[in-house]
Structure 1
Amino acid sequence: MLVNRPYFLLFLAPLIWGGHVVVAKVATVEVAPMTLTLLRWTVALAVIIPFTWHPVKKEWKVIRQHFLLLFICGASGFASFNMLYYRALEYTTALNVALIQAAIPMLILLINAIIFRHRIILPQVVGLVLAFIGVALVVTSGRLQILSDFTINDGDVLMLLASLMYAVYSIALHYKPSISWTSFIFILAVSAWVTALPFAVYEMATRESVFVWSAKSLVLVLYIGILASIVAQIAYAKGVSMIGAGRGGLAINLVPIFGTLMAVVFLGEAFHWYHLAGLLLVLGGITLSERYAPKRQLNVGGA
């Protein structure tokens, strides 16, 4: 069966995550970003509760001891990242979002080096520089001189902040307590829902419309809540467990490629030279960095 083939699973996960940027771009026209985040985790929780309730009850003692860490993971990686991500899509293209998101592994490397004093070697420094030049090309539309004028698109800035939040979440995963991934995802989803709730309520009180009821909007929310939040996570985790993080983790590099292709094909967004240059520089920087990365460093999942 295909579900037992690791390379199929590691193709499926980034394909779904790559498609997420296109689906989210369309969804934000009909669903406000904070409300979309709340709906995402409402749908996800409705689906996973029957399968996670007993593991959570069994592991509750450990969960309670590490609840603050778990809440921070959910609030940063599952809630704040998505709220900023969807908000960014109101101002910038899906192409830019996909390419900026690709730099998350390099942000993790940089934060680890600055805050946790992890040693990085010359090839990783070169990888960092390449990746950040790539991101700079994308956010400036190939005109690096505008960085000095601080005239970067608001959406690109929001996506950079979103990527920073996901980097914080990914680093926090290093300290994940000894509980099953089933319980872990459930607690993080609950934390994300709680975090998103006040923002969504404020959005509902201040916006004229936060949700356009239609078959299209419902399908988009279901894609985000089920495929991007659950199916892709399970496929990625299972695929990596079957062939190891060293090879399996490289599948994450497919996410910006799929996202870029689908943004061009399905949204008709213009693909410029600086998008190609940015993509090659970011992926080249990540590849160079991962090639020389210490074994302790962690591959991260998708949106």
Structure 2
Amino acid sequence: MELRDIEYFAVVAEHGHLGRAAEALGLSTPALSKCLRRLEQSLQAKLVKRTPKGVELTAEGSALLLHVRELRLSLQDVVREIADLSQGRVGHLLIGTGPTIAEDMLPPACTALLKDAPKLSLKISVSDNYWMLPALRNGELDIIVNYLPPMVPEGLVQEHLIYDEYVVCASADHRLASQEKVTLADLTGERWALTEQLLTSQQSLRRAFQDRGLPPPRVAIETRSVRLKLRSVASSDLLDFTSRHVVQQAAKSYRLAVLPVKELESTFRRSVGVIYREGGYLSPAGRRFIEILKATAKEIGE
């Protein structure tokens, strides 16, 4: 068995078409077909089947592709580890995070890390766990810093950092900001700046209104941009349902207030933490970043 045949097979699987795979590899289609046949003979298994649109993997081919991807990831980890050990290179850290964490915990942690490791470069992707968890498994990310899923995903490790709860935020000049007690009924008819409707935070808020027989919040602005929401709230009569930690940080720059809505206390309380691959290579910079995140979380929680 030739290792290059396995790599060629993976490219065919990714393209789903012999011609396009051959073009990507710089080979002729007959030459690539010959490599595939040689691999199938070595394994004594049919790996692909032709279709009108190209090729599809057989059950054996799908099983092989899974192992090939794991081998690629392991090899990538080995290369990075050897580079760190032999060349003393600090490297490149790939971080995934959510919109809220990107505005709260991440900036001071990244600043501290770059102070410790001036040669380090960071690539930060802001998204949600739906995209980030597969990206972490595939090696496109080294670490995720975000709200932790209820169940630990298979093949991954997660560490709790801090709990965060969502609160109703308004401009300090809002008519309700001076009230000692605010009910959900008081918020009926108010306009809101919220995250996208499909996200859990807005769903929790809507459910709280629904459970009390109240009409749903009137959404005037819907966005994933935390900063856009808070700036809009600070300069208008809009309300927001967002992280208490984020409001505390933003209140240093904007005139914001947390409304005392007792009915929403602990409605949306989640664990913030880090997620990384179980058994995967985590560079010294990655390990140091986790230490800094723990210290940052402790400071925020005090």
Structure 3
Amino acid sequence: MDGRTKDPLRILAPNPSPLTGPGTTTFLLGERDVAVIDPGPDDPGHLAAIVEAGQGRISHILVTHAHLDHSAGARTLSKMTGAPVLAFGDALAGRSPMMRRLADEGVGGGEGLDLRFAPDITLHDGQVIQGEGWDLTALHTPGHSGGHLSLLWGDRIFCGDLVMGWSSTIISPPDGDLADYLRSLDRLAQMRPRRLLPAHGDTIEDPLTRLTELAAHRRQRSGQILTALRDGPADAATLAGRIYDVAPVLLPAAARNVLAHLLALTDLGAVAALDPLGPGTRFMSL
């Protein structure tokens, strides 16, 4: 990290919700060449605040993933500033073969997808993006979405929605992939960053502890699912009813979480699908 570069400016988008917490954080990095990381929703007031932040020329607009609360404002901001939009790809980029098959079978779950999003410049894993006084390295960190990017800045990582500062992230197939998510958590842990800068919530000052806790929580849930499968094959909705003690209105969301775990366990060879992949697929333990 260049010692001349100040800490990034944060601008909070006006989109608080149960899924976004306090809202989406847009980061502005740099003083002369300014990188905007996650421009957020296509909200006129928020985009005006970015442009009027009092820093230098906006030279890059970087999007961690194509969800509406992160990417929807990118094209408008590009028109306002002339800066190109950079990302791993569109909303469907980076999906594993299993997730593509699920989508082909009509499995939903991508309600927040920005299907209109298309970057001007496609980034690949390890690519370096440079501006005056700063450089960022693109890290492909799928899990929350297939095309999710984190951005390494010296000993800090802008981690988008891979890690949140206030909650665990949503993994909703076919957009999200729990097997990829766990691998991405492990990748960041091995890098030993000093801080994580999430798009939702506060800076994470102890990244290794947070990453370890998130992985342990997911593995504990997978263990509960394997235990429940001892009673016989079942689909995600049935297993959610056995495992979760929640109001009926919340069971569909719980079932989607269980499906993410079942697919990851399939990837590990711990369970097998008894039916073609789809919303009602039954799984058995091996």
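Every read-out reported here was derived from the displayed coordinates using simple, explicitly stated rules and does not represent laboratory data. As the structure is a computational prediction, the values presented were derived from the model and not from experiment.
The table that follows gives values for the structure above.
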read-out	value
Winner on volume of the Cα convex hull per residue in Å³, for residues 177-272 alone once structures 1, 2, 3 are ranked, highest first	1
At a computed -22500 (helix-only ellipticity at 222 nm (-39500 (n - 2.57) for each DSSP H run of 4 or more, over all residues; to 500)), which of 1, 2, 3	1
Structure from which 22 was derived, relative contact order in percent (Cα under 8 Å, 6 or more apart), options 1, 2, 3	2
